[in-house]
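Bear in mind that the values in this text are calculations on the coordinates, not laboratory data. Computed from a predicted model, the values in this text were never measured in an experiment. Cβ atoms are built from the backbone, for glycine too; each structure is taken alone.
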Structure P
Amino acid sequence: MKVMVFVKATPATEAGQMPTEAEIRAMGAFNEQLVQAGIMLAGEGLHPTSRARRVSFGEGAPRVIDGPFAETRELVCGYWLWQVRSLDEATEWLTRAPFGPGAVVELRPVFGPEDFGAAFTPELQAQEQRLRDRIDSGH
């Protein structure tokens, strides 16, 4: 199963405070363990929401909203995409991550084709596979 791992923002990350060399080194070592175990598919840190935009959809034209955004506890400052056997395995890996006090990280399973049932017809599955193949080939 794939799991999206959301690292929640803090007042420090929203203020643009960068990690120390020791913190970068520790996270790099953890990421190396994830890669060696075949767990990590992707991962990045994100700029603060002062450099972000949201697009809100509703009646009429979509509305563009420039950051920063309030409610730090609702924001994300980084992510991983992991391939694991179970949510329990992802949780076990996450407990090893070098986060300090106050950090909050959310684990969310990613939908797989089987989750969509009959609505995900063979034609739609083939289309999805063609798109994934193009992404994988760099086009």
Structure Q
Amino acid sequence: MSKRTPIGCLAKQKYSDYYNGQHAIFKNYAMQESRSNQKLIFNFPRKFVDNEVGYLLGKPVNYVSKSDQDEAIHHIDVHMSHWDKEHNLQLRKQSEIFGESFELNYIDSDGQFSATVLSPLNAYVLEDGTAE
């Protein structure tokens, strides 16, 4: 099982901070009287991520059966069409920000298939199949 080091978590938090416009210059800025102290920040990380996600997922994801099971594809389209596009956008956005993202699939309290997107900041991954 791989363990995430605190340094790794700090790096992932920095990625999130930059995407959310919380640049280091706001925290570590030395005010001086000999120059202008105005700070003008354009959030390039957010622009790059949003443009990439929009480019890749501007059109909906289509599912195709390799074994000609059209009924299964129809069920996927019916049961996932109400949230599929937004879910895929969020999954890809987390992947662009952190370099990885996770999807948790489950059956909700109404018995419907559901999924949520997790980032490295709010998830642990067990790679060896144990919970100890």
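Comparison across structures P, Q (criterion: distance in nm of label points 7 Å out along Cα→Cβ at positions 19 and 91) gives the highest value for P. In terms of percent of Cα pairs over 26 Å apart, the structure with the greatest value among P, Q is Q.
Work out which structure the value 26 belongs to, where relative contact order in percent (Cα under 8 Å, 6 or more apart) was derived from one of P, Q. The value was obtained from structure Q. Here distance in nm of label points 7 Å out along Cα→Cβ at positions 67 and 99 has been calculated and equals 3.7, so which of P, Q was it run on? Computed on structure Q. Taking helix-only ellipticity at 222 nm (-39500 (n - 2.57) for each DSSP H run of 4 or more, over all residues; to 500) from the coordinates of each of P, Q, which one would give -13500? Going through each structure in turn, the value belongs to Q. Looking at structures P, Q, which one was Kirkwood radius over Cα pairs in Å, for residues 11-58 alone calculated from, given that it came out as 13.2? For Kirkwood radius over Cα pairs in Å, for residues 11-58 alone, the value 13.2 is produced by structure P. Taking distance in nm of label points 7 Å out along Cα→Cβ at positions 75 and 123 from the coordinates of each of P, Q, which one would give 2.4? Here the read-out was taken from Q. Here the criterion is mean count of other Cβ atoms within 10 Å over residues 35-42, and among P, Q the highest value is seen for P.
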